[in-house]
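Only the coordinates and a few stated rules stand behind these numbers; no lab work does. For clarity, every value in this text was computed on a predicted model and none was experimentally measured. Cβ atoms are built from the backbone, for glycine too; each structure is taken alone.
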Structure P
Amino acid sequence: MQSILLDEHVSRVFEGVLRAQGYTVTQAKDEFGERTVDTELIDWCSRNDHLLMTNNASDFEPLHEAYEHPGMLFYSNQELLDADPEDLARVIDVIFEQYTQERLENHIVELDRWYRWLHD
């Protein structure tokens, strides 16, 4: 099962859903405290083989091009984490069914787009 580092805006509710589905999940705020430096998160993900899940695409998209990383999961709809955490976790399941770890390396996956696709 994949390992995921959750950026500080990812809810505890969603963290619990991912854990219940068998994912290894680390909260950035637990590992680093509040207001972490984005490059430290990417370095940690690379060293510990975790994908990064964040809604902070404006900061991480430029870093995605500058750093090697295991993969990034972006979302923009913050409400999905609390309103529909089970289906958003199912989106992550589907992504991992479609892509191997190697295919996710140095790529960004937009969770909102996959969520809409699964609901159309």
Structure Q
Amino acid sequence: MSGQDQEIRVRVEDESTYEIFYVTGRMTDTAVSVLNPLTVSAVERLDPPQVLMELSGVTFCDVDGVGAVIASAKRVMSSGGRLFVVASSQAVLDAVSGRGLERNINFYGTMDRAQAALAES
């Protein structure tokens, strides 16, 4: 497997009032087990929990990967927070298009737009 096709990897940055999850690799059935503890930690630490999930490094995303994003969004929103998703990766855009997710999850094409929206909230 090439470096870009590795299983999911996440680097977390703490921005004091929100967290950024930089996600790379393949979002498959392992995505929930990787993202869930990170989301739980953000929900416990932040009030309100705000998470920016940066997915431009995702090389593949299947229904399980989409489910991981939905699970993170539900956990954050059920605690009164918001999830912002930077989805410039074609793999992610293909996986989420036509699923109606944009009604409940904030999708942005760039990090700058997502951070501007987060600052306004």
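Key figures for this structure:
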| item | result |
| --- | --- |
| Comparison of P, Q by distance in nm of label points 7 Å out along Cα→Cβ at positions 35 and 67 - largest value held by | P |
| Given 20, 13, 6 for semi-axes √(5λ) of the Cα gyration tensor in Å, for residues 43-82 alone, calculated: source structure among P, Q | P |
| When relative contact order in percent (Cα under 8 Å, 6 or more apart) is computed for each of P, Q, the largest belongs to | P |
| Origin of the derived value -12500 (helix-only ellipticity at 222 nm (-39500 (n - 2.57) for each DSSP H run of 4 or more, over all residues; to 500); candidates P, Q) | Q |
